[in-house]
Structure P
Amino acid sequence: MSRAKRALRVDDAAPLFAALGDETRLRLVARLATRGPASATELSREASISRQAVSKHLDVLARARLVRDRHVGRERIFELAPARLERARLYLETISAAWDEALESLRRFVEE
């Protein structure tokens, strides 16, 4: 299956976008993308929400395979899974190309 075809699988993309659809989770992804790995405790201090709330959001992101974790001592350190974000980008790029084609067809129809 080609890379573009894999990007179009809605059953794969839907959980990814559902996870990113929450403002808190989107902020956590942005934080991990810009400043690197962090523990739930560190992320909770920065986000001004409880560690338990951050952990629940991180679990959703982990199930969507947007973040991965590793144990360092007693803490779990979370980091972004960039390949998964690349899938989101490819999916959006495919949708964008389809819209561009549809708009071009409409333009040609209107001009004829």
Structure Q
Amino acid sequence: MAKNIKIHIKKGDTVKVIAGNDKGKSGKVLEIDTKKYRAVVEGVHIVTKHVKPTATTPEGGLKHTEAGVHISNLMLVDPSSGEATRIGRKQNADGKLQRYSKKTGEFITNG
């Protein structure tokens, strides 16, 4: 994979899944793995883990948890309009690069 790939989402953003088994679902980004180019999204890609009984959890059993989704399958939801949008970067009034919505043209302030 190429170095210095720009990631269009950040932790805390609301994203929509655009491909895969969970297509159409949306949720909040909990964590991003930049090396694997994946993100963990709340309520999306739920997997079942088998937990062995231990002293702290003597019952063991099955644990349902979120797994990573490839970032290319996620699209940021514009906070102002509530619709999925592509992201661009341009300088704001202070001269700092900031993300903006290509659908509305407004800067994205959350995250």
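Highest-scoring entry among P, Q, by distance in nm of label points 7 Å out along Cα→Cβ at positions 76 and 92, is P.
Looking just at volume of the Cα convex hull per residue in Å³, which of the labels P, Q belongs to the structure with the highest value? Of structures P, Q, the maximum of volume of the Cα convex hull per residue in Å³ occurs in Q. One of P, Q was used to compute helix-only ellipticity at 222 nm (-39500 (n - 2.57) for each DSSP H run of 4 or more, over all residues; to 500), and the answer was 0. Which one was it? It was calculated from structure Q. When relative contact order in percent (Cα under 8 Å, 6 or more apart) is calculated for each of P, Q, the greatest value falls to P.
Bear in mind these aren't lab numbers, they're just calculated from the coordinates by the rules spelled out. What you see is a predicted model, and the numbers here were worked out from it, not measured in a lab. Cβ atoms are built from the backbone, for glycine too; each structure is taken alone.
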